[in-house]
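> Structures are listed in the sections that come next.
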Structure 1
Amino acid sequence: MLRRTTLAATALLATGVLLLSACTAGGEPSPSATFEPDPNGEITVGLVLEPTNLDIRHTSGAALEQVLIDNVYQGLVTRTEQNEIVGALASDYEVSPDGLTYTFTLTPGVTFHGGQELTVEDVVTSLAQVKDDETIVGHGDFAGVATITATGEDTVEIVLTEPNQNFLFTLTGPAGLVFKAGDTTDLQTAANGTGPFTLVDWIQGDSIEFARNDAYWGEAAGVAGVVFQYIPDFTAGVNAALDGSLDVLTAVDPNLSPQLDEASGFTLTTGRTTDKGTLAFNSAQAPLDDVRVREALRLAIDHDALVEALGAGQTMYGPIPELDPGYEDLSDVVSYDPGRARELLAEAGADDLELTLTIPSFYGTTVPQVLVSDFNEVGVTLTVDQVEFATWLQDVYTNKDFDLSFVLHVEPRDFGNFANPDYYFGYDNPEVQSLYAEALATVDPDESAALLAEAARIVSEDHAADWLYNGATITAVGAGVSGFPVDSINSRINLAGVTVSSE
């Protein structure tokens, strides 16, 4: 879904502000430091979206995952910038041939920030709480978990009721994080994790500060401290970078990015994401229940021009982005063809169609302006209703009272939304649901990806939505900063490998 729960269903979308590219191609490492790294160095990173609290167990949202996972909290496994799964608190793991049993061997010598030793009891208790407590983020993803047991002093076994191709990936998120059993830390404002940084301070409305965890079980973090400075205004963020207040600025507005060039002491990197700029159709009600109308609307949109107007990302014609399993270039499904769009609307008896686009106000005006213009060319009058996000959650996401809607769906591997007839899209295709269930239950990842690709093509051919673009993020990295992540930083910023030069 968007952001997993209405708790903080959030903003997370907001982080999605699309960004453009500049000097460094997506996926390449950030610039190398000219001088030797300073082990006592500190960096200040500018971010847009601040969390409402720090309780990642009970509050969903990219704002929390972005800064807390990998840096402060860890799970048995984690994922790289390219969404590849790797070990974390588990030094090794195995999955049985039938896909039902997961066995994890714990990394030795791990301690929590409070000084307590990590034990198998901590792992079992943390994961069992997710399974049993519906208020914990990720509870629904543990529906297929049968048992969670310690099978030795350093091994934990999880048994599923049926294979789930996404389960290991689920463990890389909030649901898989490990907390100290019986710990009384107030997670709303404090933290007791196992990561390379400890939480020093959170000044609401301003910043979050980390310090290097000198007792970290792995390789020590490359900087002594990090300050995340929250600057929701994009112009103010650029100004803060230019006046020396920031070492790194994330989510750079593409229209402002030319100000942050090498002459100003910054290098721009462009990162790939799983952000999907989604134009949702309410397929459960007229006139969007007519596939001809949905196809016509997609044909009316000049996707290349839209991406150019945004200054970021790439065109996307299906529900699975490039970083997720099952991706396939589906540009053959639909093209820019206003003439054919008018023909389909006439066939559907919708020549003088009037529709309303409901969009959270923080997305700005670029997307609505392009859609209004493109739809006008085919005789569709589009009224734009910009609303507060809470209103969008109530009216669109919960009550499904809308014609068209736009939000940035940022979560990876969320194709299941199109296999859920109760989701706000109102899309109901039993064949897609069957293929998705088969893809999850298939043990072979390649076979699973092929099934997802097959299902995704059907969804696109049904014109269940329009995917306006696959987002990209621009980051301005200051001189002397090395190793700053490039991809997927709108959802995860692992700072352990970042260094800053001594001069």
Structure 2
Amino acid sequence: MFCDHVNFGMSRRDFFGKFAMGVGGFALMNLLQRNATATPAAASSLLHGVLDKPHFAPKAKRVIYLFMAGGPAQHDLFDYKPLLNTMNGQDLPESVRGGQRLTGMSAHQASYPLAGSAFKFAQHGQCRAWVSELLPHTARMVDDLCFIRSMHTEHINHDPAITFFQTGHSLPGRPSMGSWLSYGLGSANENLPAFVVLISKDRIDQPLYSRLWGNGFLSSVHQGVQFRSGGDPVLYLRNPDGVSAPSRRKFLDRLAELNAHQAESLGDPEITSRVSQYEMAYRMQTSVPDVMDLSRESAGTYELYGEEAKQPGTFAANCLLARRLAERDVRFIQLYHPGWDQHGRLPKMLRRQCADVDRGCWALITDLKQRGLLNDTLVVWGGEFGRTNYSQGKLTADDYGRDHHPRCFTVWMAGAGVKPGLVYGSTDDFGYNVVDKPVDVHDLQATILHQLGINHEALTYRHQGRYYRLTDVSGHVVKDILT
């Protein structure tokens, strides 16, 4: 609403606001005219973030984050613990647990029977990394990966744990990692968002709230944009029936003029963000159908990713889209694959999950490598926490489940200056506690930002009287895993 009838007094802002169109109005109109008529080179100058340039030379231009929501069972995938098989069914020693808290789902069990993995493990590659039989394609690329076996977190339940990984804080309301990157570095492609989200279909074991890719207290121009698998990839992007592209252009121009008047009157920077989003949506009407059109991919590409890549919304198809977005210099590409919460029936359900993602992960790394994109693309794989070494509920000869376990779990990284073929950190023989080179969530976030040329302590935003950052008040770059 307009507020011309309100007597603000003659503050500094009001003085400039009442002088002709106001400094803000001139700036906004200039922005709109340049968006509509400027050359690509001139328009690209509008896409910078708050940093004129990275703090130091970056190794990564972009991030592809493969988030396995639910907590993958590290003892059945990467952190091989033969002692669990030897002691299968025996109670977890209290000396190992050390009184650490458990979730309400298993805290009142009469016993905590150790559960050895139902799956075979073998060492692979020159790095001799242990990988489960569930991940044969991942096993083929271990020399391209850096496994961090010593991850740990503070949070034991899904929502705060996922929120912590995505935003650096367990409570909702903070900007997500992709939003921080958009705020800091801006976009490298004026026709696509800096931050894109893809979610695997048919995996709704836990909800994934849109606030996980939200902008928090940053400008809404930095929020993640979800690309969907069916119908319209981005909701409300197409022109309604009867509205032509020239009509849409005229409508946006007139709307921009109205918004310029409102910005002059209110001095609200979110109005400028809104106009920027309208303009981005207009440009995306052409760019999004192009990036989502997989029909021009070669037969060789589908041989790499598999037939599932032809089915929109599958993890394999989203990995292929991630490569296409990386080619177009999208800054942060977030893939969510839910369904990793195996409290029971783990041998069956984990097999399904791994079948979903194993080939897609390998194909993505291989594809990026073949195209020369892995050198400046940082790929991250992992969930919000790990799983217990004991069985939740009844342990049988062919079935068990695992509860949430924040004390230790595994993630892997690849590309963009991360040491390939490295296994970093370790857990005890029971796979319950980290015993060497611990890495917490803020450490991982600091390291990701570092590879993008950002000092995580220097990328801040003042909100409600204090300065905030992704890593809050902690975090160290894990330099031992970097080249």
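Read the figures in this text as sums done on the coordinates, not as results from a lab. Since we're looking at a predicted model, the values are computed, not measured. Cβ atoms are built from the backbone, for glycine too; each structure is taken alone.
> Can you spot which of 1, 2 the value 4.4 was calculated from, given it is distance in nm of label points 7 Å out along Cα→Cβ at positions 200 and 320?
That value comes from structure 1.
> Tell me which structure, out of 1, 2, gives -10500 once helix-only ellipticity at 222 nm (-39500 (n - 2.57) for each DSSP H run of 4 or more, over all residues; to 500) is calculated.
The read-out comes from structure 2.
> Here is a further query. Of the structures labelled 1, 2, which one yields 0.50 when FRET efficiency 1/(1 + (r/R0)^6) of positions 216 and 288 (r between Cβ atoms, R0 = 25 Å, to 0.05) is computed from its coordinates?
Derived from 2, not from the others.
> Ranked by Cα Rg over 2.2 N^0.38 Å, for residues 144-303 alone, which of 1, 2 sits at the highest value?
Comparing 1, 2, the top value of Cα Rg over 2.2 N^0.38 Å, for residues 144-303 alone belongs to 1.
> Here is a follow-up. Using mean count of other Cβ atoms within 10 Å over residues 72-79 for the comparison, can you identify which of 1, 2 gives the largest number?
Max of mean count of other Cβ atoms within 10 Å over residues 72-79: 2.
> Starting from the value 23, 55, 22, 1: which structure in 1, 2 was P(r) over Cα pairs in 20 Å bins from 0, in percent calculated from?
Derived from the structure labelled 1.
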